[in-house]
Every structure is written in structure tokens, then in C-alpha cells.
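FYI, it's all coordinate maths here, none of it is from the lab. As the structure is a prediction and not an experimental result, all values here were calculated from the model.
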Structure P
Amino acid sequence: MKLPDLYITSEYADIPPELYSDATGKPFSSCLLCKCDLLTPGTLYIIEKAVKNYKDFNTTDTIFEYAMCFACVEKFRGKISDTSRARIDIYFAERVDLVQRRERLIAAEEFDPKEWLSHCIIKGKRAHEFSEYQLYCQCDGTQLIFAYMPFMIGGEAMDEMMQLLSNETLGEIGGFMNEYFGVPPELEINPLDRPVLIF
């Protein structure tokens with residue numbers, strides 16, 4: 001989605017533990033695709049984590065997670081059909097003003113990642129109200145950037161966006177998910193039900 005360029009000065013924070021890799025308990029250190037070092041200052045990348053809520057047990061489990069450098073993000077975006085990208089852009093434009101949201105949080109000097117991730121940017125509900133949700137953030141080396149991310153999207157909005165994707169895009173996402181993620185059987189979820197959506 002096309003948004004105005006940002007000129008980041010001091011809008012940084014340490015990456016919070018909830019955005020660490022579950023596999024290592026530490027910040028993501030390499031790109032999922034090209035394996036480049038992500039922790040070098042000046043290396044821009046995104047993190048996405050899909051989380052399942054077990055409300056009865058007051059616990060969560062990660063369905064999938066990854067970090068991807070900007071160069072690989074652009075390559076992945078190139079595989080998404082124009083139709084799907086246009087539909088997702090319209091979906092967001094009609095429901096959330098990411099520019100206004102950022103301006104409001106920055107003006108309030110809100111630099112706690114938990115606040116940026118506390119509510120679904122589409123539905124407004126808190127994470128614990130969803131059976132599943134996805135977290136997104138942008139980072140530079142060891143620092144999280146308060147750009148248009150970080151944000152959280154709940155399962156309801158993900159379901160709606162899934163309906164907007166073309167068969168071509170679903171095929172690309174399915175191939176990507178099958179190649180890079182092993183979904184534990186106990187989660188009983190088709191990877192395509194919670195796709196990678198790179199913004």
C-alpha cells in the first residue's frame with residue numbers, strides 16, 4: 001500500500017520480547033529468504049507473527065513467524081497479483097488512516113510497542129478478544145521503528161482480507177507457506193487460513 005515517505009529521527013525502541021523469535025527466544029537475526037544479517041544497523045526488515053489464543057488456558061501459541069529484509073519483501077510483493085494488492089489497499093483505505101494513527105501516537109509521545117499493538121487496527125478489539133491475530137513491525141538492526149507499523153490485525157479482519165485475494169495470489173501464498181513454515185498438527189489450521197500479508 002502506498003503511504004507518504006517518513007523521515008524517522010528518534011522514533012525507535014528496543015524490539016520487545018513478544019516480537020522475538022520463539023525458536024531462539026532472541027531477536028530475529030537473519031532474513032527468512034536470503035539469510036542476510038538483520039541485526040546490523042541500517043538493515044531494514046519486517047517481522048510478522050501469527051498467534052493463536054487459548055482463552056480457556058490464558059495462553060497463546062505462535063502459528064508462524066518470520067523476519068524478512070526489505071529487498072526480499074519487494075521480491076515477495078512482486079508475486080502478489082495486482083488485483084489482490086488493489087483490493088487489500090482499498091480495504092485498508094476504507095477502514096483505517098495509518099497516517100493519522102501514527103501522527104496521533106507520535107504526538108502523544110507514545111513509544112511503547114505494546115500500545116501500538118494493543119488493538120486491531122481494523123476492528124478496534126484487543127488481542128485477547130480474538131482466537132487468532134497477527135503482529136507486524138518494521139525494524140532497523142536491533143531497533144523497532146515507529147513508522148506506520150507496528151500494528152496488530154485480528155482474525156476477523158484477516159478472514160475478510162482472505163476473501164479479497166485472487167486464486168493466483170492464494171497459490172503463491174500457499175507455496176510460500178508450505179516451503180517455509182511447518183504448522184504444528186495440534187493447531188489444526190490450514191496455512192492459507194492465516195496467510196503471510198506483507199505490507
Structure Q
Amino acid sequence: MFSGTIPDEINKILEMAKTQNFTMSCDVETGQLLRVLAGSKPNGVFLELGTGAGVSTAWILDGMDKSSKIISVEMDEAVQHIARACIDDERVQFVAMDGGTFIEENLEKQFDFIFADTWPGKYYLLKETLSMVKTGGFYIVDDLKPVDSWPAEHREKVKDLVETLEGLKDFHIVRLDWSTGLILATKGDAS
């Protein structure tokens with residue numbers, strides 16, 4: 001159930017995404033969760049793997065305080081262009097590159113919040129991505145509920161991801177069986 005307001009940029013983003021036949025934008029429920037989680041990290045440093053057209057970016061920005069920053073990474077420049085055209089906010093840095101390359105080139109960075117909404121950081125380079133989460137930070141993935149159009153091999157990838165995340169010893173996780181299916185993980189103290 002939706003409560004609250006929708007960030008101003010979202011309608012324009014969705015309109016432009018429709019003209020490019022991009023239909024993979026974040027839903028309202030996931031957006032609300034991202035906004036709430038972003039709001040819990042004042043002066044936070046955030047990473048979004050998979051900008052898409054920018055809907056989830058807008059939700060995250062809506063929850064962030066004025067001193068927080070987000071890096072949003074997308075391989076498809078044409079789709080990310082929608083986000084760049086619709087979101088005018090100095091707190092966001094859009095990076096057009098493969099998410100896997102970004103992860104490999106930035107392993108030393110630490111983030112308060114990582115939303116992995118693409119293959120890198122989710123289905124591969126998971127261990128590396130999790131190492132980039134600060135103690136007390138969040139790792140969030142969505143799109144875990146099966147969809148009829150998924151090929152059998154993708155169902156297996158999702159099943160393996162869920163099992164891997166549920167088996168982590170240094171993260172507390174909760175599986176949310178609503179929206180598109182999410183896992184929210186918080187990194188515990190390593191000591």
C-alpha cells in the first residue's frame with residue numbers, strides 16, 4: 001500500500017522511459033523502502049548499481065539529507081540519459097559504465113547503502129560488493145519474486161542468490177515477500 005508523496009521527477013522519467021520502451025523501473029513499494037532507508041543514513045554515501053531510467057535514484061534522493069551523496073552506475077547510456085535529463089541534483093553522480101567494472105575499480109570504497117538492481121553486485125561480484133558495505137550499512141536487492149517470463153536458468157540464479165544471502169554470517173538479513181520480492185541486509189560488526 002502506498003503512503004506519502006511521489007518524488008516530482010518520477011512522472012517525467014516514466015514518460016520518457018515509455019518512449020524508449022524501458023519498462024524495468026522500480027515500483028512504488030520498493031521506492032518507498034529505498035527512501036526510508038536512505039533517510040536513516042544522515043551524511044550517507046550511497047551506491048546504486050543499475051540506474052535504469054532513474055526512478056529508484058529519485059526515490060533514494062528524496063530520502064537523503066542535504067549532505068549525503070549517491071553514485072548511480074548504468075551501462076546503458078541511452079537509458080541513463082533519461083535520469084540525467086530529469087534529475088538535477090548535485091548530490092548524485094551518474095556514472096556510465098559496466099557495473100562490474102565499477103565494482104572492480106572501486107573495491108576500496110565503503111558505502112552506507114548499496115542498492116544492487118542489476119546483474120553485477122547481485123548475480124556476480126557479490127562477495128566484492130558486500131565487502132564495500134560499511135558496518136551498519138544496507139545491501140538491498142529486489143526482483144526476487146518469480147515471474148512467468150523468467151527462463152529456468154534465471155530462476156536458479158535467483159534461488160542461488162537468496163540461499164547465499166541467507167547464509168551470510170556477517171550480515172543480518174530479512175526477506176520481504178512483497179512488492180517484487182526484496183532482501184534487505186545490514187552488515188554487522190566484524191569484531
Structure R
Amino acid sequence: MMRNLIALLFLFMSLTVAHGQGLRPQSISASYFGEMITHPGLKLGAHYSLSSWEKTRKNGVTVNKGIQVSPTIGFFYHRRYQTGLFVMPEIAYTRRNAKGHYFEVGAGFGYLRTFVPNTYQVSASGEVSKTSAGHNYFSGNLFLTFGKNLEPLTKLPMDVFLKPQWMYAVPNFPNSVSYFALELGLNYRLN
């Protein structure tokens with residue numbers, strides 16, 4: 001229960017800081033979130049720009065760079081093992097070139113709740129009954145994002161992206177657990 005409260009407080013503080021700064025989301029995203037690639041899920045996020053700047057190279061090419069914060073929420077389903085639901089605020093350094101390709105590197109820290117299916121308990125009298133089980137984790141991730149502007153093709157301010165990431169959750173038996181996840185999604189720019 002205490003971990004749930006801490007996670008909700010962390011999310012609330014992230015959103016309050018973003019709103020208090022007068023920030024509006026620069027974009028929203030939706031993606032397939034594949035834990036170990038093949039265990040399906042979904043991830044939604046809002047992306048706020050904390051800082052941005054342009055850099056012109058010697059050859060005259062302009063590169064846009066920035067730092068953004070993104071509160072995200074998502075889930076994954078691993079049949080016969082667990083379903084995971086997570087809230088993961090992320091921070092990232094972004095670099096976008098004139099051709100519309102972009103790259104991000106970042107990290108997140110949040111809360112992961114898992115639900116374990118087909119769990120049973122045995123009473124003192126020996127009767128077996130179905131029960132619900134799950135675990136609460138503090139979770140973090142490290143990620144790289146590779147994206148491409150689709151606006152020239154679709155006439156919409158949209159990007160496609162691929163985001164491999166490593167998630168780490170504590171505590172777990174005996175100490176921690178790590179996950180590899182792959183996101184494939186669309187990012188819709190609001191500005």
C-alpha cells in the first residue's frame with residue numbers, strides 16, 4: 001500500500017511540476033510495448049519540452065536538440081506468468097536533424113505492479129482455493145529511441161519510432177529482475 005502511495009505521489013508531482021511551469025505537451029505517443037518483444041502491451045505518453053536549442057554545423061546543416069520529460073503509463077501481458085501495469089516518468093535528450101530523423105537517449109523511474117494468474121492457496125483444513133497475487137516494484141528504465149518524421153508522406157505532424165529499452169525492477173526474489181522491452185509507435189506532434 002505504501003509503495004502505491006509513493007508511486008502516485010511521484011506521478012502527481014511530475015504532472016504538477018509540468019503544469020506549474022505552464023508547459024503544454026509538445027506531443028503525445030501511443031506504442032506497442034513488447035516485454036521480451038513477444039509479450040504484448042501498450043504504452044501511452046505525453047512529452048513536455050524542458051529546453052530546446054539549435055546548432056548549426058560548419059556545413060550549414062541545422063540540428064535541433066532538447067531535453068524533454070514524459071509521464072507514461074503502460075502494460076504488458078505475459079501469458080501464464082504475469083501481467084504488468086506501470087507508471088514511468090522519463091527524461092530524455094533529443095537530437096533531430098533537418099531530414100526529420102531523430103535520436104533520443106534517456107532514463108525513467110516509476111512504479112510497476114504485476115498480477116500473477118492461476119494462483120492458489122491451501123487453508124489450514126487442506127482446502128484449495130483460488131487467490132489473487134502480484135508484486136509491487138520500484139522500476140527504472142534506460143532507453144534509446146530512433147525516429148523518423150512522417151509528415152512529408154502523411155501530411156500530419158507525426159513520427160514513427162523504435163525504442164529498445166532495458167527495465168529494472170526491485171525488490172524481487174532474490175534481489176531484482178530485469179526486462180528487455182521494445183516499443184514501436186507513433187508520436188503525434190501538437191505544436
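Match the computed value 12.8, 39 of Rg and Dmax of the Cα atoms in Å, for residues 105-160 alone to one of the structures P, Q, R, and report its label. Here the read-out was taken from Q. Quick check on the output: -0.40, -0.94 is log10 I(q)/I(0) by the Debye sum over Cα atoms at q = 0.09, 0.15 Å⁻¹, derived from one of P, Q, R. Which one produced it? Of the structures listed, the value fits R.
Starting from the value -3500: which structure in P, Q, R was helix-only ellipticity at 222 nm (-39500 (n - 2.57) for each DSSP H run of 4 or more, over all residues; to 500) calculated from?
Computed on structure R.
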